[in-house]
Structure formats: structure tokens, C-alpha cells
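Since every read-out is calculated from the coordinates, none of them should be taken as a lab result. Here the structure is a predicted model, which means the values were calculated and not measured. Cβ atoms are built from the backbone, for glycine too; each structure is taken alone.
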Structure P
């Protein structure tokens, strides 16, 4: 029998349950059901989220089927699930399987999942690595999961040898990202030219790299700045690097290496183009540096000037015949390689007097700006009081009127003096005016009209060049104490300013210790470089891949040196 008290308690509980059911059904359910429907829909058709903060984190692997680094692998299909939505089309050039297989796998992307179907028969007891390079990136911001790999073994063990290290760039020391480091088995000949690498990785922004899961054995190691993304060294403008000897790996060994990429010397540089830049100026381009050049054309005269750039892969040809519309050009480089072409030229419209151009030769060194009244004025640069004035002409000079005098005016004292000058005999465009300046003074150089006669037959107008001589207190001395373990070696030293411009170059040989003082350098930040000059020609020489010779060693000292005005900065250098 149930007492009245018990019945009352049961009734109370029943009413509470009924109230809870009503609340759940009428209050919570209408709000929950759509969410549930949306979740179901999301599972059926994944879509990337929109809006929100900018994402800077690359995708991460959440899980893989079969799991990464599976053993006794005999599957045909692989599923990789990532933390974010992946770009729908993966660049096939970025994806390689090591060791190489006969047929490329089929790869599809579905939202956050990458599906891989293997098409080739796999070798027994072999560790395979699917290297995705830079292919895996999120769909919103393109953040790259760099050098992502999926590894499996068809036998009971995974290869565990590895190579890590750093790669440098001789051409551009700051461009260290995405240099490929490639491994080829010892029995491959010149593999970097003809076949895909067995193992590879791409360097990060610091030049660092790691290649894991390598099979024990000996390997040729290359570094490549790949321009056409085909994993082969097949273009003359691609940077190449290589180890002088093979790297031998045993099980679980970890090798560390360092190498650099460079632009290889080419015994057969290829003529690329000849472009008319302006009337009287032609740019001739080769795909790699040249050693010697012989130029001939049907417009050639004794006035013409030929300039080869610092990289020795392009030539500026100044010619005096500025009214002819075509040029037949004949070139011989490195004494054996001949090329001929006909070039369409930019020309001046010829008139009888040339009055509009006969005084068009100018000085290129004086910048012009607008003042507060919108008038154009010449900027007055602040120049070192310890160095000569150097000016650049717009075109090569053919002759000089020796009766004209360049006049220097000290604007502070109004004193006038005639000054001498020299003209660079190679370019015929650079004027050097040496004289003793007074610090903190203002100067004006007056170049009379018709002083310089250019190769076009035109003269200069009267020109005024204005500048201020800097204060001597803004300059100091740099003292280098050089100490060498191998004094028999030859070195070229360079000092660079904070804009990476060469401010001093000197040659060193033959002493274990030597002190060099460089006077009157502008206060500021400097860094040093030493070039090991193995062929004693006083300049840096690149390597030659065909001859398997390395470029001359460049040593960039990491320290940045601060030179203060009126100070002596003493630096000790050990090599």
C-alpha cells in the first residue's frame, strides 16, 4: 500500500518531469534542431569559413589512413585529413615520390581531405616518401605547409638516415628560400640534368633544410634554384651547387652539410637578344657571363663605345649613326661563338640644323625637385670633403674643347678657380674633378657650354653643379688588423656600407699579419667581405658545373661595425 505522503511525493516528481519535458520540447528543441541540421549538412558538403581574423598558420595533418610511417604497406589508396580547407588543385610539379615510381599517383582534394591513389607497383622492403613540397596550402590565405611528407614502408622497417644543413646563395646572399637540395644514388651520372631526384627538400628563409627517411648508401648532393620547376638543371640562368664528394649514410646516421648555389660559368654562352634602348644605344644580352667579345656592325665607327656590365652577361653598345633604322650586328664571344642578327633601331628624325638637339648633352648627377613655391630647383647633395667630385655624362664624349675651362666657385667666399678634370677612357662618360675642399662650405662647378662634344656630334649646354662639403667631424678612420693562418693565400677585401654599396676594395697577400688604415670614411654602419682569390686575378670568379669547379670562396663577416665621426675604429680579422 502507498501512503498519502508517498502519493503526494510521486505526484510532485511527475509534475516536475512533465514540466522538464515541456521545456525541452517547446523551448530548447526549436533552437537545437536547425543547428543539428546544419551540422549534418556540413558533414555532407564541407565549405571553407569566411570572414574573421587573417589566418597566418599553415594547415596541420589531423590524421592519415593508413597512418603516417606505416609498415608492411600494401595499400593502393591513402587519405590525408588536414585541420583546414586545402586548395582544390595541388600543383603536380611540387609533388614527388622517393624513390621515383613509374606512374604518377592520382591526387584529389575534397575539402580538408587529400585522396591519393597509387598507380605503380611498389618495390619490396622499400621506404617511400611522398614529398608535397609547397603544394599543401590553405584555401583562404594560401599558408603553405612546407616540405610536408607522407612516409610508408613496404617492409617491416622505415629508413631513418637523414641529411640536414644550410645552403647559401653566392649571387644574392639574402635569397635563401625555396632552394632545392637534391640527392641522387652514387651510380647516377649527372642526375641533376637528366632525372628526378631520389630525395629532396626545399630550404627555408634562412637557408636551412632537412631530408629524412633516407635509405643507407652513398649519394651525390646538389642544390638548385629551379626556375621552371621541373627538378632539373636545364637552364643557363638557374643557380647550381654541388658537393665535391659523395655523402655516405648508414642506418640512422645524421649527416650535416653546407653548400652554396652560384651561376655557373658557361663555355658556350647563348646570345639572347639585342634591344634598341634609345637612338644610339643598344643593349646586347647573353644568357650567362662571357669572357671575351668582338663586335662588328655595318654602322661601326671609331667613335663607338662598347661597355660590358659587372656580371659580364650584357653589353651596352653606343654607336654614332643615329639616323639609320636597321643595323646588321656580328658578335664573337669567347673567341669561338659567333652570332649575327639584324636589329630594328630607334632613330631621331633627321633635320637640317638639329637646333633642337645640338646642345642636348647633359650631366646626370644633379637631382631636381620642386620647392614650396612649386619652382624646380636643384638639390644640393652633401659630399665628402675628402674625395674628388665625380660626375656622369648622359652620353660618351668624342672630343673636348681645350680652350674651355671648368670653374669652381666657393659660394661662401665667392672665390673662383679653374679646375682640372679627367675623363674615364673606357666609358668616356665619367668626369673626375680633384681639388681640396673646405669643410662646411658650399660650392658651384661651372661647365661652360660646348665644352664636351659627344659621339652624336652634339654639345653640352652651360651647366651648374651645386653641393655642400660635409663637416670633417662626420668622418672617422677604420683600422684593420689582419691575421692569417695561411699567409700564402690571396684575398680581395671589400667594405660595404649600410646600403650594401662597395666603398673600399683592397688586395692582400703574403703576410701573416698586416695593419691597413682607411682614412676619412663617412660615419655609419659597415660590413666586410673577403674573397679567396685562388687564380690571383684580383676579382671573384664563379664556379663551372661542367668542369666541376667551385666558385671562389666568399667570406661574409657577420658583424656590423659602427664607425663614429672623429673616431678610429679598430677591427681584428682572423682567417
Structure Q
């Protein structure tokens, strides 16, 4: 490909609307252009990277026996009603009506469609297992799309769905997809971690996220510094050490705390640290009003709480509900005397002589102990932080890093097959529900994540397997006949040996060419200059290094081919 013939509208200045490195650089390098809020056009360079990610995905999915299909983007309401998600999914589901007044939606995911397909076609255990996947654009009407491709409304996704006759088969399918994902992100050239995750809107019994490590990542990964435990922040557990407590009670007393409502205000007023206070948070849920108790210096993990109590809906109570439940105003709630169910974080089990709200304005209660009130139980319901004990090993401590979710796999079980009556006849002729799994990769997000992980002040530093081109053959002076002759020879030799190269044949200043090459993130550059040719050499430079390698002209193509081959198999 000749640089002069390609549509590469690069930009010198950082776009004002760009918030993160990938958004800024994809706009500057001519990878994407914005059409509407959260909706982007992929330009030739960006599309080349996107297609390379897709090809790696296809190869690894096919290797595991998955088969590619393509399902419609427009989906009928009836299927979503069957699965009970038409109302539950929320406003991210873009609903509309056609000319015949039929209600439809733009697919944000395809569990319903693929379950309907398979239940119509698969009748016997002999037809199972089945694993179907597609690569297709999805649409989720995000309330605040941001970060460019990283969180857009329309996005490219690979979604796969497995159907098995029993749990052991489903476990095998899940692990095959786990292995495929490890291979995919390894081949993409990422530093990544696999973490335990919550199942969220998709549902199911358990799931794993594949997180590209990046300091700019919007997700927090909690992992152990000793063992292999890792989870996202929503899912991360906290270990505890059992220790004896005195069991004392009835020693508490009420104290005036005028105008002291917040944790830091109360702790400062009483001369104690925040970990000696207990927060009582009141929630409205689909199972009624509840109270949740957590240490003053910690936060409640809403996802853990919802999963623990199997709640469909949960929100912080308003002031009126708080007054009805506690008898006091917002900011002074405490567990003593409450008739609503109370759920305590595990920390509380080991606390003594702590402070709570007095359920009365400007009043707190000191020297409180666990025996002074009744709770339903003690649970791990707080947000994990660095320094907490590992829940899996003895002596390990949790650490926090940042990452970007690029893949998510789910063990769905019977969630959709039961709701949509997806059954098959077993070996005894009895109806059984298919056991399902689903597996997603954000294809465009994967390209953006690569940029977040690899960039510097000059532009992108893309992994070779997914860069738009592997090599830039760059003659410094295109008017110099010998330079262009050598450049074309090297370029054609690379192409003939399967190397994805571009020849920068533009009549531009060398500085412009070098800057564009760095901005685009091409992993290798071969520079052909008049001075070097007099010595019979050209320069090879890797994008991720400041060093140049001078090699004889006759060896340049072979040297680059060896590097490309090594990079693809590392």
C-alpha cells in the first residue's frame, strides 16, 4: 500500500473533546471520526486494526469448534418479554415501533435471538453441544457515552453462545472459551489479567473478565500479592481473621453531637478515628426497607449486597423513609431499636466500644457493642481496598491496579433456556433444558485498549499483530532515484513474504513522515537515506525503542521478516 494513495487524515493538535489517550490518538491518527454522540465512523487505518483483531478472534474461536453466524441487529419485543428483560434492561435498550406498529429494539446483545434460533433447530441430545458466534455491531443507548470508542453507543462486538446437554458439558464449553480468550489476548500482544466478575445484566451463576492492564483504565482490579486470586472491584472478596471478642453489652450511653452529621465531623468531635464509628445505611428494595451496617471508614459494595439478598431493585432510602424507619433524620441513623432487617459487614463482628447514630438529631451513642442490637448476620459486603487480607490464601494482601475490560465470559446455566423453553430430548426421551454460556469481546474496545496500554508523547505504540501496518518503508527523499529504487525493492520483498508493509512515497519533509509513522504506531520503520545508501546501509527502528539498527541493504527485508515472525509467535 502506498501512503500517498491512502485516506489518512491526521491531525496535529489534540482534539478538545478527547478525554483519554485512545480517543485523542485515534482522532489524531485518522483511525475514527465522530458522526453523533457515541457513534463513530472507522476510517481505513482504524478498520485495518479492527479487522486484524477480528481475524485473531475468528481463528481462535474456530479452533475451539465454534461456528460463525450473523444474527439480525433488529429484534422483536416478544423475545425480550419471554426472557423478562424488556422492562428490566433499562433505557440502554433502544426501543422503537415500525410502520405496522410492531415494537422492536436495536440489539445490545443476542441471548434472546440465539436461544430462539437453537430451540427451533435442536431437538435431541445428539445435536449438542453447539457453540455459535458472530461479529456484529451492537447498540446500547448509554446515558453518557464517553472516551470515544471505549464507551460508545454503537460498537463492534464478538458474542458467542454455547448450548450443552448438562452441567459437565457446560463447564467444558466454558473452559474452552476461557482458553480461547487467553489465546486471543495473548496473540493481540497485551499485558492482561483474568479476574472473577459479577454477571450483571446478562445474568448467570459466575463469570470472568479479561482486563488489559493500563494506568488509565476505568476499572479497578483487586488481586493478591501472593496467590493467583484476582477480581474486579464489584466482585472482590475480603478475607477475615477470626478473633475473640468480649461479648459485653448494655454499656452504651447517648451523647450530644450538635451539628455533627458526617463521619469526619463526628470522629473529630468525639476524638476518635473513623474506624470506631458504625454507619447505618437505609435502603429501599423490592423486598422492603433494610438497614446495612458498615465501619465508618469503609463503603458498602452494592453489587455484593444485591447478590447476597437476591435483590432485583435497590436504592438509597429518601429522608422520609429514613425518618419512618429510624425515628430520626438523615445522618443520625443507628441500629439500636430498629425493627427493619439489619445486615452487617463482617468487620462489625469484631468491633467493640464503637459509636453509632442515636436516631435523633444531634445525638450519637458511644460504647456500643454487637450485643446491643440484633442483625440477620455478618457478611462480606464492603468494597475491597488495597491492604485487605486475601480471601483465598493465608498471609496474602490485596493490591489494586487499573485495567480495561475487553472480554467477559458467563456461565448462564438455565436462565434463558428455562425462560424461553429451550429444551431437547435426552437419551431416555425426556425433555431437558439446555445449559447455556455466553462469551463477549469488545472488538473496537480492544483496539482502543491497545492504545491505552501503549502510547507516548509521539503517538501510539501498537502491538505488531494488530497495528494497521507492520512496517513502514520510509525513503527520506522521494526525489532521489536510488532511494526510491531501494525502497521499492525492500517494500516488494516484504509484501512477497507476507509482511504487511506501507511505502511512504509522499513528497514531504522527513520530519512529517517520521511524526506520522510514530503517531500511527507502526511497529517497525525502515529508513532509506542518501547518506546511508552511500555506505550500503539502511536504518531499522522499532516504535517501542529509541535505538536504531544499521543493516546492509540486502539484509534489511530479511531482518524485518524475522522480527515480524518472532513477534507473531511470542
Structure R
């Protein structure tokens, strides 16, 4: 841009100066010719005046020539040369065809340019008429006039060259003053294009370039503000979409995945869009851009996919993982069936015996027996309700864990074994406690855990039960082992479910909630429980709790 501006400026200056030079040279040349004409005419008229009062023109011509610095030729009325300051040999000869002399004889001002002698020098001739019919002609070589004009042209050309150089220098300075802020604003614009909004301070000039610079700086600030707002909104949207438990997928018009949050990737994997989800999205186009929804199975999980169009940009699909919900529904149905079955037997017994007693035709011994059965079934219902309440309370695990403290495990085991022996005196229970391990938990919770495991081992382990406890690094290990029939691997995970009994039997008389309560208690105290069992060789329940320092007394 600087080069174009300078070139345009210089060409304009050259053109204007050239035209001016040409007009000025012509004007000066014309003025020079006019001045020469006036001088020669005045000198010729003066010479003609002298001739009217003087004689001997042959002697006067050289004197006049020296006086006027020109060749003076005096032509008599007879057309013969009467005197010549430069060529005395021409005296007495006819003037011949001389148009300037002929014009002077007619009373006009004679003027001509031609070569007079054989020397080849062109002469500028001026002729005026004398008083007695004679003619005075003055001749000046045109070389002198041309030399004057050449000197004048040289001076004009020198001035022209100096003017062009000055115009070039001042043009560069002027263009630089214009292009420098433009170059700075170009750099600023390139920074904005790269996303760098820390632009230099704007110019404080009061002209249009200063206004443009300040406008560009204000634009940079506004763009930075808008981009910051968009970035914040994008980050917020990404955080919201990324934190959703529902899977969100955005596809372009070609069906390719443009966006998928972690929940969606957990369902569809890292590959392309599954065919089941693609079919739900494709249904939008078939239904005239109406939202579509379907329940499909993707990678073994039940998913409800809901798709909505995004105009011409593609579509968005929201995936809801129903696998856990379906499992919970199955668990709820199983729980209701088990609870109903557990309650039906004692309620039926209570209702039957109560109806018989109300009939009144029962002796005292039978009535006492019926009331005993009613009391036993009532206690069974009460134990079931109590166990369900304990499980409900254990769902608030955070409250229980916050109450943990150091508990001496050996004392808990001794109390549990004493209670079990009181209920089943013939049970063979062995205690193996290494040192005095202290676990972090609650005394009530640890009592429930150990008591349930010992009672369960006594009932199903054939009477031979071993209870062990030791500290292993930062953990306390409690093991309750029996020599019963064992538990098959397929059932080891399910024994902690509510109302589940190994083998599906219900002859033990329990509610099927004991091990479920044990697992909830252990987890509430921040521990873990597992089963080690071989069918036919017995089972061992292993409880791991965080070790404490000193037991409370």
C-alpha cells in the first residue's frame, strides 16, 4: 500500500510538474522571442533615424553593428546593398529575394529566419523602412537565442528534478504517517484473528485513523467480552452435560457423533453410534421431524432413547439407562413376594387359632395351646418387622459411620458366643483371638454382625463353629467358620439379599433377613464382608473393618 501511494503521488507530481515545465518553457521562449523582436525593432528604427541625417552608410554600418551587437545591413532605395557591418564585399550588390526587406518597403515590420551566407549559420532577421526608401536590416544568429533557451530549459529541468526529489521525500514521509497506523491496526487485526485480544493501546490522534484505531481497540474488548461469555456458557454447558446421569448424544446431518457425554459413552462405548440408537434418530426424518422415542437393548443394557431434531444441524438423543430400574423393579416384586410369603404363614395361623378360640367350644388346655401358637407367630411377625426396621435404618449409612469409635473385638465375640451357647448348649464353638484387636465401628453394630454370623453358623454348620479375630496392618479381620454343607459359588452373592435362603428352603425358621442385616451393618461401619466356601466342606464368613487404637471402656 505504501508503494502504491508513493508511486501514485510521484506520478501525479511528475505529470503536473511536466505540464507546468512545458507551458513555462513555451511561455518563456515566447517572451524571449518577443523581447528580441522588440529590441531589434527599436535598434533598427534608431539606425534608420541616424541614416536620415548621416551620409556614407558603408562607414556607418560597421559602427551601428558594433553598437547594437548585431549584423547591420543597409539597403538603398534601388535595392542594392549600401552598407553591411559583417560583409563589406556585399556593398553594391542587389539584395535579391529578401522577404523581410520586401515587407519593410511595404511599410510593415519585416521578419524572417534563414541562412544568409554560406557558413550555414541561421540568422534571425528584422527589417524596418528608412525615410528615403532605404531599408535597415538587423541580423542576429539564432544560436544565441537557442543557447539562451537551452540554458533556461536546463534551469527549469534542474528545478523539475529537485521538485520531484522533494516530492518523493515528502511523499514518503506523508505516506508513512498514514500507513504506520494502518500497519499497526493490521497487526491488531491479525492478533484478533488468532484469538489474542491483548492489543496495544490505541492512537490518540484526532483524525479518521485515530478514530479507526480506537474503534478497533473497542472492538477487541467487546470481542474478548463476548468470547469470554460464550466460553463460560460453553464450559457451563459442558459441565452440565458431562455431569448428567443421562447419556446425551448429538449427531450431525451425516449421522456421525458430534458430542457424547461420559454417561453416553459408558452406554455406547467409544466406537460409532450403535444401530439401535441410529434407528431411533433415523425415525425423526421418517416422521417429518417429530421427536421419536423407543426402548432398546444396547450392549446388554436396557436403554430408553429419546431423540429430538436440531433443525438442519442434526439431532440430539437422550439415553436413560433402565437396567438398574428394571433390576430394582424385579427386586421390589421379589421382596413383596417374599414378605407376603413370610407374613402369610404366621398371619394364617393367628387367624385360624383366633377364629377357633372365638367359637368358644375349646377346653382350657387347648385354648392355652392355641394362645401359645398365636404368641409364637406374633413374635415371629414382630421379629420380621424389627428386622425390616433395622434394614431401613441402616440405609442411612452416613449417620452410622459418623458414630464410629474403637470397639474391642474380643469382648464382642465372647458375648456373642455366650449367647449362642445359652440358646444351643450342645454347640461346639471355638474362639481364636490373636492379641486384643480393636476395630472402628459401633458396639451395637458389631454385636449384631458377630451374633448373626455365630447363630447362622450354629444352625447350619453342624454345631462345629470357629470364631477368629486378628489385626492385619490397618485392618481387623473377623472370621466365623463352620463345617456345614457349604454354599455354592452361584449362591454366595445372593445370600446377602433380603429373604434369600440357600437352596430356597424355608425350614430353618429364620426370616431370611439376617445376612442382609449383617452386610448393611458392615458396610455402614466402613467395612466389607465376603464368603469363602467349598461345597461339602463348610463356609467361612470374613469381615474386614478399619483398625482402631484404643477401645472405649
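Please compute distance in nm of label points 7 Å out along Cα→Cβ at positions 238 and 414 for structures P, Q, R and give me the label with the greatest value.
Max of distance in nm of label points 7 Å out along Cα→Cβ at positions 238 and 414: P.
As an exercise: Rg/Rh (Cα atoms, Kirkwood Rh), calculated from one structure in P, Q, R, equals 1.70. Which structure is it? Checking each candidate, the match is R. Source structure of the calculated read-out (helix-only ellipticity at 222 nm (-39500 (n - 2.57) for each DSSP H run of 4 or more, over all residues; to 500), -19000) within P, Q, R: R.
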